[in-house]
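Pasting the structures in now, so scroll down.
Where a number appears in this text, it was derived from the coordinates with a stated rule and is not lab data. As the structure is a prediction and not an experimental result, all values here were calculated from the model. Cβ atoms are built from the backbone, for glycine too; each structure is taken alone.
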Structure P
Amino acid sequence: MSLRLVIVDDHPLVRAGIRADLPDDFEVVGEADDVDTAVSVIADVQPDVVLLDVHLPGGNAGSVLAQLGAQASETRFLALSVSDDAEDVIGVVRRGARGYVTKNITAPDLADAIRRVAAGEAVFSPKLAGFVLDAFRDRSSAAVTELDQLTPRERDVMRLIARGDTYREAADELFLSVKTIETHMSAVLRKLQLSNRRELARWARAHDLL
């Protein structure tokens, strides 16, 4: 089975070079060169992995991830950039990217990184991994504390809704009424200090709960 990939980069030559170096079992199902096109293409084709440049016309990788929200809950994102700035790395990972590599990566290593991200692993260029560990060490403790506020049933509901299930789908899976799901969701959003299910999806991704 092919690994379905969308390439987002504002330089046509970069996209062409990536395509040319991909293994035969990779299928490029879409490309984009700016934020709006990226959001539209990714939501439409639902790829396995998005190779995402960090700085784009119309915004950045974080803008793409924020606008997609739960529309691409099954898609994994791997940032690919010339930048090795800690702020860029941390910003895109907090938005939900599963990895971040720089453009000096070799073609075989890039293919390996894409496969690993598709499998659910977190992948970073060696220099960048330390940025992420430092930034998220304190956040991990905070996430545990926040989750401790939720009852076991609220956690079940939170994970289902965050991954993109409708209230009816969550109700059917948990053998509850839609009204009960709505009640639990209100409690989840209140306890986590979030406003809506899109913010919940971003929060869950940022804390590796999906």
Structure Q
Amino acid sequence: MNNRRELKSRNTTWASKSSQLLAKMGFTPNSISIISIIFSMLSCLMFYLVSINTISYLLGFILAALFIQLRLICNLMDGMLAIELKMKSTLGDLFNEIPDRFADTFIIIGFSFITNDLLLGLWCSLFAMATAYIRVLGGSLGLEQKFLGPMAKQHRMFLITILCFLVGFSQKNQIVNYGLWVIFIGSMLTFFRRILVLASDLKSKRA
């Protein structure tokens, strides 16, 4: 059963060579998963420094976007080491899921620092976590995990990355609020859509 997100980048030469290099350097899938949390914390830190005017808008948002992308690269690399290079450990499934939940939370909450709308950031984080819960729940019930949108992890991170550049160059904080509302509504729709698909799959399985 395929329980991996479809990623075109997984089949690229740079990804293959990078994963092999990381393996030769002694990295494991689990250690890369932990590093992804560190990159998300650094992104959160950049958002916080921007919010208290300790770093320039443009530099802060560019660095935040960079750390978000590095987090996503870690998500790609840990899977490639685990599956393609057959380095998966006994606790691999835990390290594949739990660090992602921390990473999502750090980045989304950090993003909400810009407008001090932490409540909206918390709701976004809650539904981001809830969408992952429904996906994993499907897997625990013996079904194929569905990475459906409209606001799955890659969509959330893509949106925040784009908004980092928009806000960094324009210095218009209201863009952050618009983005958070898109993430909130999109994640809520994703949550309920995955529930409906999960219910349908269960009915089909037991028919």
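Quick notes
- Between structures P, Q, the greatest calculated value of relative contact order in percent (Cα under 8 Å, 6 or more apart) is seen in Q.
- Label whose coordinates, when mean count of other Cβ atoms within 10 Å over residues 41-48 is calculated, return 21.5 (choices P, Q): Q
- Structure (P, Q) behind the derived value -26000 of helix-only ellipticity at 222 nm (-39500 (n - 2.57) for each DSSP H run of 4 or more, over all residues; to 500): Q
- The maximum of mean count of other Cβ atoms within 10 Å over residues 9-16 over structures P, Q, that is, the highest value, falls on P.
- Ranking P, Q by FRET efficiency 1/(1 + (r/R0)^6) of positions 57 and 89 (r between Cβ atoms, R0 = 35 Å, to 0.05), the structure that comes out highest: P
- When Cα extents along the principal axes in Å, for residues 97-192 alone is computed across structures P, Q, the figure 52, 28, 16 traces back to P.
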